[in-house]
1. Can you spot which of P, Q the value 46, 41, 37 was calculated from, given it is Cα extents along the principal axes in Å?
2. Between P, Q, which one scores greatest on relative contact order in percent (Cα under 8 Å, 6 or more apart)?
3. Match the computed value -6500 of helix-only ellipticity at 222 nm (-39500 (n - 2.57) for each DSSP H run of 4 or more, over all residues; to 500) to one of the structures P, Q, and report its label.
Structure P
Amino acid sequence: MRIWSVVAAALIATGARAQLVETTINATGDNNWSATAGRTVGNGNSVLQAEVGWPGLGFTYLKGANETTDIGFHVGFNYGFEGTTNSVVGLNLAVPYRHLLGMVGDTAIAFRTDPGLTVYGNKGSALVGVGGPIGIVAGFRLDPRLTLDIGADVPVLISFANPAGFVFGPQLGGGGEYLIDNNLAITARVRVGPQFALDSSGTGHQTAFTTLIGLAYNAR
């Protein structure tokens, strides 16, 4: 009887330890998503995000198509032309796409692009174009709630009129996300770099930058 009592006690203790480990893993998994850094939002999850800063404000919906891919819809209202200090009002409609390229420990590397349609009011008429940023972002998870990232983007805009032409330029920068709770995150993104223009009025270049702070909510 004494032997069976010892065996029963050991089995109960083992079951308790296994349950504790499983609970810890599930709790960590609840934090395993990102709206702007290298990780995706998670398979089947839905994230709503609002950002404000320069060159405007925007609202984004992201849906986790699977564990490595997000796709969604973005509406942006700009008051700076493609991140420059040229003050014009514009509307951007885009389809964000993110894909996780790989993981190295707590570092996630993802490809991102936001192709779409952009319209700016320009000198009493409309500048209409297509394009969007194409880039890479690497997110470094410092703890379960804080992720810092570095990224490189190449914004591209092909305009059809007023003027017709091509605008592009590489941008580098960083950002971060902090999870207030498992479903709500504060986000920040900064990018800066040269912008080159080749259009019907000539050629030119200037500095463009993006500085955005936002909130992202994972509706799961």
Structure Q
Amino acid sequence: MFGLTKPLTIPNADEALPGRDVPVDVVRPHAVHGRGIRAPFPDGMESVLLGMGCFWGVERLFWQLDGVWTTSVGYGGGSTPNPSYEEVCSGRTGHTELVEVVYDPDKIAFDALLKLFWQGHDPTQGMRQGNDRGTQYRSAIYCTNEAQLTAAKASQTHYAQKLSDAGHPAITTEIAMRDAYYLAEDYHQQYLHKNPHGYCNLGGCGVAY
């Protein structure tokens, strides 16, 4: 959504923007269901961070699911503390746009989230998603526990074969344990609920999981 002339490599920590000590002040509840978007969450909930390109459409994809307790959008996978949207879009923070999905594992399986993740975007495009180019659009799964990490890696292997059979290139998705997650500014939270005709660039490869 910003210009195309941006770095397409992730900066080292000493090259990244300095950021700030003060987090973004997001205090409003979820605009769709009224639940909180900051931890702590109710006992028994689990969470995962998913990057699938522009986070506006991704968040809407997941907040609609039965078993998902809440969602938020933010930034992770980089070096700059408490970055602004403009800083992330500059390519100089190392962050990618993420959705935190907080879900009840008794009501929705982690594998169901992974299926929607893989089918909901093109995980082979590196530092882009469709016409959106930049490090903040890269595909990522940042897990909260080892069971999630094992399942995510197994799902990648499974879907990579499906994509290969259909003639697609290799998956570029980053899969790792989660690190710092910084909430995005309030106007980004549940953006497509507040702006129903807003920009959404979600699109998969057309290959079933």
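1. Label of the source structure: Q.
2. Numbers: P: 17; Q: 31.
Largest one: structure Q.
3. Q
Coordinate-derived values only; no laboratory data. Note that the coordinates shown come from a computational prediction; the quantities given were computed from them, not determined experimentally.
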